[in-house]
Structure I
Amino acid sequence: MARTTKNSPPHIPPTVVLLVRHGQTPTTGKLLPGRAPGLHLAEAGVQQAQRAAERIAQLANVDAIYASPLERARETAAPIAAARGLKVKIDKGLLECEFGDWTGAELKNLMKLPEWNTVQRAPSTFTFPGGESFTAMQTRIVGALDRLRAAHPGGTIVCVSHADPIKAAVAHAMGTHIDLFQRIVISTCSVSAIAYGMGAPVVLTVNSTGGSLAELRPS
């Protein structure tokens, strides 16, 4: 049995980060909205956010609720925070990828471009025209999560973000190359959970859209 001596650092349990994708919007699955302002949740998205809030409210403790500055993320975070009696804290590190010249384009048209194959099969080599690269996006979101979790050692926090950043964060935690991150599905208002402790991150769940979250903990 391991012993703790007077010189041993105190044991701090992992910090659990719940990554929540924003709820459905009128353009979900149709456009690449990116960081363009003014996109709000659809009625279905409002209902999804409320269900997510009810699931997260069942947890024994939540220390803080963070959200991307975009309206759809803040509107998703609002009922989650209200159910816990907390205020939403805005963090730019949780922003959507900067799609540059592709912002607002229809997905059906983007899929016809030769670059689309690169986006899907070799995203590490792609930078959106006038925008951000996938590798830069991953570095940004991972850095933001490192910073936020460090502020809540041993606690649980909620971070409301967007599909691509969440996929990138999950891939990083799993030790999966960014070129494979498109294989991860992150549905609207799904919850993905990562425990960050002294060792490697532990992915507790990915794309959870129903059921209890109360048992989320490293085994």
Structure II
Amino acid sequence: MKSLVIIPTYNEKDNVEAITSAVLRVTPDEVHVLVVDDSSPDGTGEIVTRLMASQPRLKLLTRKQKQGLGRAYLAAFKWGLDNGYDVLVEMDADFSHRPEDLVKLLEAVKTADFAMGSRWIEGGRTVNWGLGRKFISRGGSFYASTILGHWVADYTGGFNAWTRRVLEGISLETVQSNGYSFQIELKYRALKRGFHGAEVPIVFEDRRVGKSKMSSQIVVEALGRVWGMRFG
């Protein structure tokens, strides 16, 4: 299947060459990489443009300003669907999502409608996480599963592979979430419409370079959005 790995970036000049090269190295020729850059002032987009000159499987979608992770993915989904891709994958730029686990996600969507990278099923784990962060993540997924009525061990995970039929079937134009809750909303919409999702064990490690954009406040705000998804 023709697949597109989407990597959103904002000020990722220290990671973007390494992560795109690693993804291209472990995947076959029918897998392309789309970097979605929000006009990073550190020159991330210019680095990708330079790399594209020697790597035809690498693509760049530049947005005029920073508008949030969800808006970046929605723009990339539209681009990917318009350009004929069968599978679209969400992946972080900072190596917290391992390229070797990407291969497992792509294998899973050969038989499932979508695949979710999971830190909280057998075989999955986190590296360099404290107990508080683990509690927030696992507790958030339990909370979302309870409210939404569809069990997912890792609702908040952002390493996911979606088939075209799912993305075309969940009314992307009406997605309301933009931040952390975006991942929850996509999974809930897919499950609510009867699509089959497979959870795939992954290893999640804190970013190698740069500062994490995640905070406990962001997580709490996202979980507040769950009630709107369920009863909105």
(message) Suppose helix-only ellipticity at 222 nm (-39500 (n - 2.57) for each DSSP H run of 4 or more, over all residues; to 500) works out to -9500; of I, II, which structure was it derived from?
(response) I
(message) Quick check: 1.51 is what I get for Cα Rg over 2.2 N^0.38 Å, for residues 10-65 alone, calculated from one of I, II. Which structure matches?
(response) I
(message) Suppose Rg and Dmax of the Cα atoms in Å, for residues 26-113 alone works out to 13.6, 41; of I, II, which structure was it derived from?
(response) II
(message) As an exercise: distance in nm of label points 7 Å out along Cα→Cβ at positions 18 and 98, calculated from one structure in I, II, equals 1.6. Which structure is it?
(response) II
(message) Of the structures labelled I, II, one was used to calculate relative contact order in percent (Cα under 8 Å, 6 or more apart), giving 23. Name it.
(response) II
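Every read-out reported here was derived from the displayed coordinates using simple, explicitly stated rules and does not represent laboratory data. Keep in mind that this is a model prediction, so the values were computed, not measured. Cβ atoms are built from the backbone, for glycine too; each structure is taken alone.
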